[in-house]
1. Matching task: -20500 is the computed value of helix-only ellipticity at 222 nm (-39500 (n - 2.57) for each DSSP H run of 4 or more, over all residues; to 500). Pick the structure from I, II.
2. By the measure distance in nm of label points 7 Å out along Cα→Cβ at positions 63 and 319, tell me the structure among I, II with the highest figure.
3. Ranked by distance in nm of label points 7 Å out along Cα→Cβ at positions 55 and 127, which of I, II sits at the highest value?
4. Tell me which of I, II gives 1.2 when you compute distance in nm of label points 7 Å out along Cα→Cβ at positions 247 and 271.
5. Using mean count of other Cβ atoms within 10 Å over residues 79-86, single out the structure from I, II with the greatest value.
6. If FRET efficiency 1/(1 + (r/R0)^6) of positions 119 and 183 (r between Cβ atoms, R0 = 30 Å, to 0.05) is calculated from each of I, II, which structure is the one that comes out at 0.60?
7. Given structures I, II, which gives the highest value for Cα Rg over 2.2 N^0.38 Å?
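Only the coordinates and a few stated rules stand behind these numbers; no lab work does. Quantities reported herein were computed from a predicted structural model and do not represent experimental measurements. Cβ atoms are built from the backbone, for glycine too; each structure is taken alone.
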Structure I
Amino acid sequence: MTTVLESLFDDIARAREKIWVSTYIYRNDLMGHRFADAFADAARRGVDVRLLYDALGSHTTPAPFFEDMRARGIRARAYRPLSTVLRGGALFPREHSRVVVIDGAGYVGGAAWADEWLPRDQGGGGWHEVCSRVMGPCVADMERVFECRWMLANEAAGRSFDYWTGGVYDDVEFITDAPRPPAVIYERHLERIRAARRRVWIENAYFCPPRGLERELMEAARRGIDVKIIVPRSSDLPVIRNASLARYRSWLENGLQIYEFLPSMLHSKFAVIDDDWATVGTFNVNPTSLRWVSEANLIVKQPAFVRDAALVFERDLEKSEAVCLNNLPRLGPLARLRNALWSMGLDLLEPRYAGVRWHSALPERDGGLLPSLGV
């Protein structure tokens with residue numbers, strides 16, 4: 001995160017027109033105060049500084065903190081606050097996407113504005129993150145998405161929307177999607193995995209994929225595609241880790257290579273497929289991203305970008321430990337049952353279009369309750 005933070009602070013210091021930030025989490029901790037000070041300095045220069053924070057994701061941050069930001073010239077607005085819900089508005093979808101626009105530059109990635117993302121030598125949690133800075137006409141699309149979300153923030157109807165550039169640019173696509181079909185980011189993953197010729201590398205903090213995507217990964221492995229997945233060893237959401245542990249054996253038996261990142265909490269969400277496709281963003285490869293939240297991802301087809309993303313993956317792979325059938329975590333019957341139930345719970349969250357088979361038992365190769373229990 002050090003490089004991302006330095007780039008953000010540099011862009012903020014040089015901003016002359018706008019600083020627009022959309023985030024799920026903004027806290028009143030060391031990171032939050034540092035950026036609040038930088039935003040306030042920009043506002044004093046006449047920069048249009050807007051902060052759109054999700055009211056649920058930022059619920060631990062006291063209201064006076066945001067009031068102080070407003071007093072300093074920062075236009076801070078809660079997305080779908082509790083008052084809207086109490087008036088009969090929708091609680092979901094939440095604004096999980098992270099989009100930053102600073103003049104002609106845009107940022108997309110999974111980082112939030114909290115101490116977990118500060119390096120450890122600066123007093124933070126040292127979480128591992130991958131973000132992308134982009135320039136060019138695509139930034140205008142990011143601005144349009146931000147403005148729409150900004151206007152809809154207090155709407156009781158809870159409307160949400162999909163947005164994608166639709167091939168306007170040859171080498172980059174900016175996508176946001178809402179938890180309803182078509183799930184554009186999910187579909188882009190499916191399409192590209194089906195077309196993979198050499199490799200499918202996924203690094204994701206909360207990997208427990210919808211069954212349709214899981215089957216595509218297994219099919220890719222059966223075709224001889226190099227399918228590697230990096231997940232965190234220690235997770236801040238043990239529910240997702242436990243659910244994925246229930247599927248480890250099935251994944252390994254069907255050719256998926258699983259690695260657990262060791263140094264810190266891995267919070268990144270990116271993928272590299274072949275030499276001409278990479279994506280970075282907020283999409284968690286599990287059903288919650290299809291059911292409850294709006295996401296934002298950048299898809300890039302520039303070979304140089306894809307090479308850089310592959311290098312990041314390879315460096316993270318060196319800091320990870322391979323999971324094999326002979327070194328699966330040894331769990332007792334109750335822990336296995338717990339994990340299997342969490343896995344089934346994620347199945348129940350899946351929208352029908354995501355590929356879960358509701359009217360028949362899942363074949364053994366796709367996992368299921370008995371294989372999860374080791375039966």
Structure II
Amino acid sequence: MKKIVTAIILGIVFIAQAQGQQKIEPYKEYKNRAESFYELVYGLYYLPKYNLFSEYYPNTNQPNLNYFNDGEKAAKEVSFLWPFSGMTSAVNILYKIDKKKYNTSLKNLIEAQKQYRDTIRKPIGYQAYPTRLEKSDRYYDDNGLVGIDYIEAYSNTKQKSYLKDAKEVFEFIISGWNSDLEGGVTWLEGIYDQKPACSNGKATVLALKIYEQTKDKYYLDWGLKFYNWMHSHLKAEENIYWNDMKTADRSVLKTAWTYNTGTMLQAAVSLYKITGNKMYLNEAQSLAEGSYLYFGKKQTDGRISILDNPWFTVVLFRGYQDLYAVDQNSKYINTIIKNIDFAWANARDDKGLLYSDWNAEKDESKTPKWLLNQAAVIELYARIALIKKQNT
């Protein structure tokens with residue numbers, strides 16, 4: 001009888017262990033993808049001479065870049081700030097998976113990112129290209145990204161210098177606030193033609209993240225100022241956010257990008273957590289559904305695909321992830337998870353880099369791959385790994 005009981009107990013233990021292994025397997029799979037893809041991207045894009053990254057791989061015959069105020073620019077020997085920040089953002093999430101493994105990587109990236117810090121013009125801010133290579137414009141949206149990198153690094157490590165860095169960046173951003181259109185900041189320093197969602201949305205998130213770490217009401221007040229300005233000037237009835245408002249005639253550019261809705265979704269969740277006011281939770285849920293309906297397109301295999309630039313989509317995922325942590329509605333995160341998994345299986349070149357079109361509707365096997373799009377994949381898989389870990 002004892003042998004039978006022992007066998008039954010061992011059988012139960014074996015089944016429990018097997019079930020436990022099955023539960024943890026998705027976490028390991030996504031963790032491995034995030035980590036292996038980081039190693040791949042770092043190996044292909046890193047430029048030891050500069051301790052920076054190239055804008056594209058391969059770093060020859062690079063396409064022109066069109067994300068500047070003054071028109072297209074040729075890609076240069078190192079990347080501009082925006083793609084570099086994408087790598088810092090990705091490693092901030094990898095750090096949450098394995099602090100010991102990524103502590104040095106995070107420290108090195110933040111140190112390298114300081115190459116874009118301009119101390120000549122006041123207030124101190126980050127310019128689009130490394131200061132030792134040339135003088136360039138200082139964009140408020142770029143600075144928002146950098147500030148978020150720093151406050152995330154502070155949240156991860158509690159290193160006080162990172163909090164100081166985040167606050168410094170925020171002061172640069174609010175130096176651009178003026179009374180045109182009742183407030184808000186422009187796209188870049190010294191140019192006053194528009195007040196865009198990209199600059200003001202990122203400033204909202206940055207202010208609220210600093211408040212969450214410090215409980216300094218100064219940042220909550222600023223976060224609410226930015227949030228309320230965005231809500232009253234650029235919110236669309238479709239429950240998404242438009243691109244910008246022109247200062248000359250108050251006309252709104254009704255172009256929508258996923259990341260502008262994503263930042264405001266993050267902000268709404270933050271304000272709900274800070275205040276407990278369900279108005280903000282309802283707003284976050286409305287933005288999640290609005291973005292799903294506006295950007296989602298049904299594919300032939302039944303997937304709903306969020307059609308946008310990969311990094312833009314990942315910023316939307318940040319908002320979806322924050323909302324999921326509050327209301328446990330997995331509809332939105334699962335939509336993007338299905339799409340990145342489809343791309344992983346169907347939209348990679350011979351190096352293993354992902355296409356910009358995750359639906360693989362055209363052959364990009366020979367197309368140079370933009371650093372920012374690859375950094376987005378690292379971040380997304382790391383975020384998915386964290387979700388899967390929490391669900392085990």
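1. The correct label is II.
2. Comparing I, II by distance in nm of label points 7 Å out along Cα→Cβ at positions 63 and 319, the maximum is at I.
3. The maximum falls on structure I.
4. Of the structures listed, the value fits I.
5. Ranking I, II on mean count of other Cβ atoms within 10 Å over residues 79-86, first place is II.
6. The correct label is II.
7. Across I, II, Cα Rg over 2.2 N^0.38 Å peaks for II.
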